[in-house]
Each structure stands twice: as structure tokens, then as C-alpha cells.
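Multiple structures are listed underneath, in C-alpha cells.
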Structure I
Amino acid sequence: MYDRAFYAEYGTANEAYRRACHAVAEEIHRLARPVTVVDWGCGAGLHSERLRDLGCAVTSIDGSLAPDDLRAPGIEIQLHDLSEPRSGRLLPGSVDLAICLDVLEHVDPSAEGVALANVVHGARCVILSCAPPGQRGIGHVNERPRRHWIEKMRVLGFQYDRRATARLEARVRARPEDLPGWMYRHLVVYRREGSPGEDARFSPSLQKGLQGAGLSKREARAAIREGRVAMDGVVETRFAALVPDGAAVTLDGSPVHAAAPVWYLLHKPRKHLSTLEPGREDGLARYLPADAPRLFLVGRLDYGSEGAILLTNDGVLARRVLDPRFAVPRTYRVKVRDRLPPEHPAIASMARPIRIGGRVVQASEVAFEAHRTRATWIRVVLVEGAHHEVRALCRRARLQIVKLRREAVGPIRLGDLNPRCVRPLGAAELEALRDCTDGHTKTSLDSA
């Protein structure tokens, strides 16, 4: 369909265009957070390339094949004309996201129904470009107003997500990269009607899905082992069996639904263990709301430390917060004995690398904060670390700790939350936490 000159302009040889494609793919990933993606009309595979690097399983499809030297490395492109009916061998049964950018505009109006049916097949979320009439893009034969595609998608069972569309448009506009052409100014988000979306979806793993619905790990494994769990009416005895979107999961004949994700911030008091074991006087379970679903801790603090601990039932985001590749910062305030001047060498020494447990780690920030009567407050920020790193740094600097408190996990700050108190995270805080895990800085995990 396209010649070498086209792919020289819109392929890997044009580094500015490649960066632009990567930037938009990052914002699409940030919005939809998919695991599986189909990239229709993938061109040289530049969007697919970045989505793959972000951890997605990507199926790339185009009507023509870019030359090997101008195609994103490692991207295998399946050939298929979008105006032709879909082959049953082309796609997996269901996907989290389908993207189709600057493609439908090239499809003859008589074939747009077939093309849309191809794109939406098995997808829970779809992102399309929408060239308005008069745009006059290269090779466009089907420029339509947005309402035309919204109505077409409605007939296919998809709702126009106005809020997500506005959010995506704002994020793309805010990118520092030079985004060429009309396409990135006209992206529209659709979600399948009745789809639980990103806020409440069953885990791909049967066991973890049951845990997300409120069972403990032991209870989930026992139920599966005993043949009490079925998918679409068929008993399933494999713990790691995949649960397709839309599959009906039952336990003892009753439907099982994934619990909506909830997040709490707890101010852990001193002389308490970081455990949710019921009935322990020195545990944390007794401070949780009575109506809270089954939760787990996102990180821990030692017995003598206090401060911010996150709790959730959202395993996907929790793993990203804990994953060292995302370098989510932890902010600590440590109170040490004696009044130390801001330039004291002991404070400066805390910023130097230290070997703990056979590896070298280093605080990303160490700063004097304030004096108190016969004491000094020091601020320490860790994005990589080891067990009890703050205590090890103070011990090496010959500083005696009076109090150690974690003030923040990423953007979630303790603020004026009192010890033993807990509060739910707000929507803005959750959005900020998701944003914080969008980078891939390769570091190690800390634990104070």
C-alpha cells in the first residue's frame, strides 16, 4: 500500500516521529493500563514498540509491510486488509485495548462497517482517531464528524467515554515532544457497554481472581482443589487457569465477582507489627474500617517505626508501587539525638552509598530539616534501598535514632493523620499514584 519513501518519513529513520509515537503510546498506556493490545494499521510498529516496552502483549496488524530496516525492531506485523472480514486466526479471543490511528480515514465508506467490526472484535476498550471533514489528510477518503463514529460504535455495543477522551487529549497536548499532524489532536476513547473497565475486573489468574473477590489465598486454593469453582459451568482445578473477559466464575454454584479496588492510608503507630493477622493486639487489623474488604499491605515498617502504610485489594497497582523498576520514592523523617548543624559531616555521610545484605544502595536525598531541644530532624528519601536502610545509615554515621517516621509513599502523604487512624485515598491521590508508576527507572526496592 505504501512505498519506501513513505516509511522513510513515518518509520524508524525519522527519530522525531518515533519519539512522537512513543509519547502518545505512553499516554494511551497511562490511560487504559492494558495488558493485551491490538494495534490496527500499525505502520512501522512504533506505537506497538513502546507499548511492548511498557509490558503489554501486542498484536500488530497492517495492510502493508514496512521494510525491515525501517520497521521497529522485534515487532512482527500480521498482514490484513482492514476492509476485509477478520480471519479467525488473526486475533486472540479478547483483548484489553484496540487502537486504530489514522486508518479508518483511509477505508472506503462502503467498507467502514466491516473495518469497525474488525477493530472492536474482542476488545474491552477502543481508541480511534477521528479526522473531521475538511481535514484533508494524506490519502483520506472517509473523513467524518465525531458523532458519526460515536453512533457507529454505539450500534456495535460501545459507549463514547467523554471523560477519558478529554483526559487523553489534555495529556497528549501537554507532552513536550513535537507531535506532527492532525491525528493526535483527534483521539476518541470508547468502552464496551457493560464492561467492568479498569476499576473492577477479574484477574486473569483464577486463584488471584478469587482472592480479589475476598477469599484468602488458602481459601481460594482449597476451593479450586476441591472442585468447587467453575468457569462458564465447567469445573476448573488449576490455580493459574486464565479467566477470559466475560467468563462466568462460580463458587459452590454462586457467582463470584471481583471486588472494586479500594485504597487506604494508615498511620502505623510504634511498637506494632506490620501484619493484618486478626486478633493481634500489636497488629494493624483492628484499625481498619469494619466494612473494608480483604486487604493486604503495600510494603512494611519495622516494629519501632511509625508512619505511612498503604493497604489495598488492587494487586495490579500495588505490584507497580512495590516494583523496583518504577522507583516510587519513600520519604522518611528521622529524629536523632543532639543538636547538629546543617553542615555536620554525619548528615553528609548519610548520603554516601552503603553496603547492606551484599549489595550497595544509596539514599536519593538527605537533608537537614529542623532543630528540637537536644535533637535534630533529618529528611531521607529512598527510591532504592535495602532492609532497614535508614537505620543502617544512622548507625554508620554514629547517630542515635529517637524517632523514625515514614511521611510519604510516592505522592501519598501522611499529613495530619494521627497514629492508629486510617482514611481512604481520594480519586486525585489514586491518579497521582498511578502517574508515579508510569516511569521505568531501574532501581532496587527500599524498606526502612
Structure II
Amino acid sequence: MKDINKRIAALPEQRRAVLARLISKEAEGRNSVANADEVPARPADHVLQEAYDVVIMGGGLSGLTLAIQLRRALPQASVLIVNSTKYPAPEAAHKVGESSVEIGAHYFDTVLGFKEHLEDRQLRKMGLRFFSPYGDNRDIAARVELGPFENHILPIPSYQIDRGRFENMLAVHAGKEGAGFLDDCRVRDITLGEDGAPHLIEFTRGGETLHVKARWAIDATGRNALLRRKLGLSKQSDHNVNAAWLRVKLPINIDQFSDDREFLGRMLTGFRQYSTNHLMGRGYWVWLIRLASGSTSVGIVADPRIHPLENFNNVERFNDWLDQNEPLVGDLLRNNRSLVQDFLAIKRLAHTSEKVYSKNRWALIGDAALFTDPLYSPGSDFIGMGNTIVTELVRHDLAGGDLAEHVEYYDSLYLASSTTPPSASSRISIP
């Protein structure tokens, strides 16, 4: 890999430009084919059984990947996914967590074996990239840039993930692995069993109230965190940031913000757009994430002491805020407002839990457990680690083992690993 990067760096400028165009054309071509061939499918119909070894409440990224991992590790275990939304999901689905880094990417492409999908139907990521503030932020070339330059081809892959496209594929694969899948459901309540008795989960589907028993109950309901709220386990994070984001049906190429030759010559032309780009400022940062479906995710994460959420909590205010703080993005968005696909704003994005695993055979995963800060794209890392821990706990339990010691160890390990360090927005916000 180092030899390849050295050979690229040694090419004359014109040949580097030709190579950049060819590589970008190939990447966009693969994803155009993916767009044309991608026919979202539903998982196979499932006949509800009376009881399951594991019931996963929530069929998003964490729930679907856990179901697949469980079925592969424990083919004798019965698994049911109960999901609130109807499948297939739209592409560019409105979920945070589109940018993966190495641990999460390894979990998806190697542990779960979806490398072909990620290489062919998602975008290969060109690392994390940061731009410090400079003046009014209208000259991107004048901003200090931190990111991969000479080593254009990173040795360890990661991906920009269109969550709708990815989760549609995962739902179908979960069914093929033998997991039951029911969508368009509303989990109403869960009664936890005592002394080894099964849990009882109540949900509605199509106007009908249904009940199912589960040896293990897994809360993957995201920020709604049904089980966490029921048990009073919610814990406010010390890390206080707000966030808002949208998708725009437009491939934003950050190289097009400048014609400065030195800026454009630092790396192959067009490659910056495949990084997770962070535009940093006092008390905030803005993300730009290209998606394979042709959209770009644009988000603001900000310290409320400097940038209150009400300053960017709808599309118009979001655009006004960008005009003031990141005018290059603001101008582009304002000129393409008709292409905005969705919008969401969240107060106090970070949250955590008093406990995530229990010897009473329940667990919290994904956003239902905790969320730190998207700055370094850690969400998929925690999904991979959390799901692997739950798989080990279920394996140990079904083999007749005592959970108490394992639960205590894994609970402290997972919660400690997610302790939020001071973020860039918090550090920058101090005068």
C-alpha cells in the first residue's frame, strides 16, 4: 500500500489529474449501477411463535446486526425482531451514524461479512478530515486542514453508509439467517420475568394486540429507549451538545469550494468529498458526508452556551446559521433548497445509562444504551462492541452458565469505554 501511495505522489500533475478523474468516475459509476440495480426488498413473511430465545425490540442498525450475529453464532437460538417502521426504508434514511471508522467498518465487513455490499453499494471513506476556522470561513484554502494527503489510499477501509440502503439489505439477510422479522409494530409494554421466567412483550400490529415470550429481551429502540425508561436507567451525560441535520439530494464536493492550486494539489482531485469532512468553529462543528445514493448529509453539532438550538432548529434557521458561520455551505444549500429531503434537530444529543446488561436476561444496545458525540464517528464501533458482548452473554446463558460475574464485568467495561472526553465544540467554546 505504501508503494502505491508513493507512486501516486510521484506522478506528474497532469497524470495525477487523469488518475483522479478515472478513480472518481469508477466510484461514481459503481454507485450509479448500484442505484439502478438496487430494488429494496422486504424480509420474508414471518409467522409469530409463542416464545423465542431472544426478542429484539427495534430493527435499525444495531438490532438487525445483532440478529444476524446471534443466528450465525447460535444457530439453535430463535430470534425475533419487532420493528416500529415499515420496510423497505427509504434511501438516505434520516438517521445519524452514516460515517463509520475502523472498528465499526471491521465489524460490518469482516465479522458480519458484508464487505461486498460495502465496497459495491456504499462509498469507500477517505478518512476523517478537519478544517479549522479562518476569518469569515469563505476561503476554504486558507483554513488549516488536517487529514490524509500523501497516503490517498488508506490501508484500513471504512465507509460512508447510506443507512436506508444498508438496513434494507440487513433486514433481508436477517430473514435468510433464520431470524423472524415483523415491521410496522408498536411495542406497548414489557413485563420482565423473575427467577428465570420468560419476559412478556406486548405490541400492536395492524390494529391487533399481540404478546410474545422471550428468554432475552433486547432494547434496540434507539433514543426512545423503552426498557431504559421503564427501569429508570436514563442518565444525563455531562457532555451537553445539541445537533441538527438534513439530507440534500446533491453530491457536495468540497474541492469545488476553491480553485486554489496548492489546495487542490494536496491530494487527488475530488477525493476530499469522500472524507467525513468537519468544518470547525468556535463552539461548533459541521459535518459533510457523501452518500452512495447521491445525497449529502449536512449536520451541525454545537455548544448551547454559544449556539443555542433555537438558532438552527428548522431548515430556514439552519440555513441562516450556515450563512453566518459556514457561508460556503450556506450558499450551496440556499441555492438548492428544493433538494432538501428531511430535517431533524435534537437537544442534548449525548446520553447514557446507569446499566446496559442484566443477569435477569435483558440488554440495551445502540442508541438505546448510550450515545456520545459524532465527532470521531464512534457510533458503529459501539454497536459492534455491544452486539458482540450481548452475543457472548446469550451464548453463556443458553449453555447453562451463571451470568452474574459476566454481566458485572461487561457492564462496567462497556460503560467505561463510552465515557465522553471533552469534545472539540466544548474545548473551543471556552474563551
Structure III
Amino acid sequence: MNVALLFYGKPLYINNNDIHKNLKEKILDKYNTDNFCHLLFSYSNNNDKIPYNSINIVQEKYKPNHLEIFNPELINTDVKYNIKNISKNDASDYLKDMYSIQCVARMLKKWMEYYKKDYDIIILLKYNKIINEFIDLSKLDMNKIYSINNKLDESFLIFNKKFFDWSLNIYDDILKNELDKYIELYKYDIFNKRFDSNDIINLQINIKNSYFKNIKIAHIIFGQPRFIDNFIVYDKYKKEIYNKYDTDIYCHIWFSDDKNKEYPVSTWTVIQNNNLISPNTVDIIKYCYNPINYEIDEPRYFNIDENQKNNLINKNKNMNDLNMSNMLSQLFSIQRVSKLIDKNKNYDYIIASRYDTDIIEIPQDLSILSKDKLYLSNIHDRFPDPICIHGTKFLEWQQNIYNDAYKVMENPSGTCPESYKKDTFIVRHNISDVVSIGLNTNYIRSI
């Protein structure tokens, strides 16, 4: 069986030996393969994700029949966006991938025409795919196109020349549109003009991305999704967490379809405009963050009894019904999202943060952190809101943080969510388990 392997995009973590070892075992040694590589690479842009010697690795490991190298910064991504539900950085990266797919497809077409060679199967894949489990290609119905999910995921596709035309002009076809919806949807439009979407088959195989470090992260995001259409937050999460580690995302969302619904803001919070919650909030979260589990609750007020209320007011004259409710609202959201975490997954670390947390700096290698410690920013002796990192040992604390808040309400160390996080932590753990490190963050206060 003749197989053409088309590699495209940036060579992310291509120095991971498991990538080529598994590729060789599952495909290269089993089939008569020719390899075609289009590499988005520039020496000025190499970093910990893209090794300096990427070209040498590709030449040595993949032994391509044909290799083209292109500077990704020269690709035209300056198109008109009429869409508020996507980060422009994401859109730019996606267009660069589409350009690379088009180039490697045209490379194969020229090769077949010049050498008059045909292929039974074409496999399109990114450089950072680790194939842990594969299938017998001879058993596939080649009147179908096979994807690793139902989204026609171009990061790994199997097809024959029947579907080849779809990839030859995919970048050019997308640029013909005024981008007024998710860019990925144009991929379907282009496919559906030539074929039937029923031809797409979900391929049940075990393929994972290569990452900076082989650790598993659960990222839990809580609270009001303030200014979520300011994509600075998402872009930073993607750069510092999602692109570096195998990450599952869980979300609790305070949101209402009622455009007149009030989203309460504590009196100590300074908000620069009224565009607090986007009407596209849920779409943005689904599309950008792609959580494996999430829950949506209507914003509501939380009440406490009069004795507890008076106790809090005596400790802090700025405390009132609104601020008390918001404090409990955040703790409720943390507890809710923490309980969504899949117990059957063995996570190395839990990262808890807000929708409006702008990461300035966090440790570049999370694997150096102890799983027996809770890491906070070194702002003060309370537990700051923006972000915390810890092992699963402390998940029970977060899964009960709202319930435990009522237990410590008679004698709290303070009257803000940060204080209650600390007080509820001490109910279940020792304060010596807490370590302050340089988790440098800001809050987003406008779109």
C-alpha cells in the first residue's frame, strides 16, 4: 500500500523522541511511505516550543521526499474580521496552518504529476502528533475521510485522492470570505461545496500532542466571565498553559440569556465600562476554551442570616449585602467547577483562575513545583483571587469551599473572598502547605 504523509505547520516540540518513534512503529515501518514536509519556521522565532535545529530534525528523522521551509511571518493573515468570538492570534495561527496545508498539498500534486505516481492513502498531520494507537489502513473505506474527531480536524486526517482537491486551495478559498464566523466553519463550507459532510468519519484512535513537559493539567475557571471578549486573557492562558501542557479545561459560568440581567459588582471593584458580560459569552467559552465539562448558572444573590451579617459588618464597615453576596458567589463558583473534574483522570496539577486574570508571569516549568504544596502569588497573607496552582491533594478543599465558608463565618480572619479561601483551607489543611511564589497577574477591567 502506497501512503503519502503530508506534514505541515510549525514544528512544535519536534525534539520529542516519542513523536518519530511511534510514527515509525505505527506507519513508516508498515507501509510504503513517501514523506512531504512543509515547515513554518524562522530562526528569529524559535523558542522552547520550536527547537533551533528543527530543520535538521525534520531532515534526519522524516527523510522527506520533498521539503519546503517558509517564514510564518510572511504569510498574509491581514484579513477583515467581522467576528467577536475569536482571538485574532488564534485566527492568525489558523490561517497560517491553512496556508501550510495548501502548500504541502500542492507539493504532493506536483510530485505525482512529475513522477506519475499514485497513492492509495494520504495522511495529513501536524508535526507534534504522537501516535499511541493506530488502525489497519487496509480496512478503511476510502470513500470516506477520517478525522480524529467530528470537527474535520485537520491536525490528523486520512483520505484518498477523491478528497484531495479540498486541500489544494483551502487557504485561498478562506481568504475570499469576509470572516464573519468561526474560521473553522469555512473549512466545512469549502469541504461541503465538493463533498457530503456525511463522508466524514470519526476515527477512534489514540493520538496526542507533544508538549513542553509530559504532565497533565486541569484548569478550572470560575466566577463572572467579565470582558471575555478581550482575548488577552485567553491568549495568555494559551501561551503559558495550553500550548505547553496536556490540559483539560473546566468552567463554571455565571450567565443569563436575559440581556437585562444584572451582574452584581462589589463596591471595591473598579470597572471602566458597562460592557461587563458579552452576549456571546457561552459561544466564546465553547469555541476558545473548549471545556471538557462546564456548568452555567443564572446570576443570583446569596443571603446569610442576620447574626452572621452583623458579625461581618462589625469587622468591616465596607461590608454590605451586595459585597457579602459577591463573596459567596465566587466561592460557590469555585466549589461548583471543582466538582466537575473527572475523578478518573490522573492530573498532576490543578490551576484555578478567573476569566479576567491576565497572566504576566508564572513559572516556565510547572513540573518543578511540588504536588504537596499550594502555590499562590506573594501579594499578602490571604489567598489572592487571580490564580493558584496545586496538586490534587488540595482539590477536596476547593470542592467544599462554599460549604465550609459558613463554618468559619462566626470568626473569619477577614471579610473578603481571599480571607475565606484561607480560613476554609485551614479547616482541612495546614497553612505550612502554602507557598508564595512569583505568580504575577493583573485583572482585565475593560474589553
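Throughout, read-outs are computed from the coordinates displayed, never taken from laboratory work. Treat the numbers as computed from the prediction; the structure is a model and nothing was measured. Cβ atoms are built from the backbone, for glycine too; each structure is taken alone.
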Taking 22.2 as the value of mean count of other Cβ atoms within 10 Å over residues 276-283 derived from one of the structures shown (I, II, III), identify that structure.
II
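Comparing relative contact order in percent (Cα under 8 Å, 6 or more apart) across I, II, III, which structure shows the greatest value? List each step's numbers first, then the result.
On the way: I: 11; II: 21; III: 15.
Going through I, II, III one by one, relative contact order in percent (Cα under 8 Å, 6 or more apart) is largest in II.
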